[in-house]
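Structures given as structure tokens follow.
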Structure I
Amino acid sequence: MDKQLMDEILYLMDELSQDTSVPKNVRRHAADSKAKLQKESESLDLRCATVVSQLDDLANDPNVPAHGRTFLYTIISKLEALAKS
């Protein structure tokens, strides 16, 4: 596992969960996704896939502002890179 990439993803999820310009459900899901990603009892691939799926659903929510959607896609791409490493 690439520790630096994981730390970067966790930092981005923290940023998203504290961004008051995005809807509350997005902030809540970002915090939940961070917790799921840190759960080391499951394989990294499974954790990444689960979180990517959840974030992708959020990115398709019409209530998410454009900058929030961009933020979500940035996290998703980093998660996919982490899963491949």
Structure II
Amino acid sequence: MTEASPQPQPPLPDRLSAEPRSPFHVAEIFQHDVGIRLNGKERTDVEEYCISEGWVMVPAGKTLDRKGKPLLLKLKGKVEAFYK
């Protein structure tokens, strides 16, 4: 039997969003586990990131905006994206 070769991982972009309607959403990347580090600490709640500008967007607790989506906060620092 032959083993199926794993799909090659696409390069991580400078900016990526988990929101499917965003112009920065790349569906192929979400087929793999992506990790984000902000200032050396791994974050699991990141909705969007930008490496060159040095920020991540994370939900503000259980607070929702008027459309029912999580209210997002921008945290700044050194951002690193990687495949797990």
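Computed over structures I, II, relative contact order in percent (Cα under 8 Å, 6 or more apart) reaches its largest value in I. Taking distance in nm of label points 7 Å out along Cα→Cβ at positions 19 and 43 as the measure, the highest value among I, II is held by I.
Name the one structure among I, II that volume of the Cα convex hull per residue in Å³ of 128 was derived from. Intermediate results must be reported in sequence, preceding the final value.
Values: I: 73; II: 128.
It traces back to II.
With helix-only ellipticity at 222 nm (-39500 (n - 2.57) for each DSSP H run of 4 or more, over all residues; to 500) derived from the coordinates and found to be 0, which of I, II does the value describe? Answer for the origin of the read-out: II.
Calculated for structures I, II, distance in nm of label points 7 Å out along Cα→Cβ at positions 51 and 75 is largest in II.
A short reminder: the numbers here are calculations on the coordinates, not readings from a lab. The shown structure was predicted, so the numbers you read here are calculated from the model rather than taken from an experiment. Cβ atoms are built from the backbone, for glycine too; each structure is taken alone.
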